[in-house]
Structure P
């Protein structure tokens, strides 16, 4: 399955994707589904036409952490280690979002004493991606952690710019989460073009 594991809807204050725009853009990008990861708001939206993984991007005090498959939101402001443990206690999957990013609230995974379930090694929104993606991948390889990719889309046009190919037993959320934990993931994708960044800026008006 090809899934974009990092997408924001207009429930995030800085995003401009309506729920009815998800399916056509999932199909355009050739995806099987995605994870909705709004800022500090747990997604409970479902779509009959495609798989949607409930998720959240949590503002830990050390930087952003994605939680997938959890039943309730996790408060912002905990340490990254506490946030990982909370996600795990709820049976979810924890992913460090855009690690080492110098222009956003990003976790430096080297500080972690509790390891996450995965590291996002490709994030399309990263500006200095040639540096941050390499550092993220190196850390994941050293710690033998699963690697994921996500577009970090805030506009419909960038959904699927990055995605994770997941080898799972069935097209269910539980199977996808198990596959991520087990490292049956292949990250792929590219950074935003200048046009993508300008389109996002234009949506602010």
Structure Q
């Protein structure tokens, strides 16, 4: 490791993402991989790191719930969330939970490098849109900092029933709609919330409903 090279732990369950980050950071970082929250904890216990790049959806793990403990156990560690989940829904949440920044996987590569530089310099990183919303809220000019993905009234009903543990058939019966229609709503919700599996949709539904109770 060359002098002043960052010690980075990249936690993502997709090989191509880990390889892409490793390539992007190049010689400026000594990169170690993890594919689950359990691996993250093991790696952090084994070696010191300067920066953790953390995906919110690690297989069936939902990393948001682990952030407060990671921050408590590793106070000097910089934590940057890199996720495909909806920035509007989760950017402020991860900051409040202890992360130093949020970068969408849909952002340009330069945004990740800027985010790394910002958090390693002691700052907090969010996209210009989210940062602007945070500033408006601080100035008393907005009700929420990041808002939420726009959901239709029917999607909200479906999401609440998903959070309640109802099956697709049970949701269809409760709303007097066909199973096919409910599946269409669930696919739309997965796209809007950034869920890549039925189990992750349940976790996101619980988080969304907890925020909007």
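Where a number appears in this text, it was derived from the coordinates with a stated rule and is not lab data. Everything quoted here is computed from the prediction, not taken from an experiment. Cβ atoms are built from the backbone, for glycine too; each structure is taken alone.
If mean count of other Cβ atoms within 10 Å over residues 47-54 is computed to be 16.2, which of P, Q is the source? The correct label is P. Using distance in nm of label points 7 Å out along Cα→Cβ at positions 87 and 103 as the calculated read-out, with 2.4 as its value, let me know the right label among P, Q. Corresponding structure: P. Assign the value -7000, calculated as helix-only ellipticity at 222 nm (-39500 (n - 2.57) for each DSSP H run of 4 or more, over all residues; to 500), to the correct structure from P, Q. So the calculation was done on P. Work out which structure the value 21 belongs to, where relative contact order in percent (Cα under 8 Å, 6 or more apart) was derived from one of P, Q. Matching structure: P. When P(r) over Cα pairs in 5 Å bins from 0, in percent is calculated, the result is 1, 8, 17, 23, 23, 16, 8, 2, 0; to which of the structures P, Q does this value belong? The correct label is P. Of the structures labelled P, Q, which one yields -0.71, -1.03 when log10 I(q)/I(0) by the Debye sum over Cα atoms at q = 0.16, 0.20 Å⁻¹, for residues 63-158 alone is computed from its coordinates? Going label by label, the one that fits is Q.
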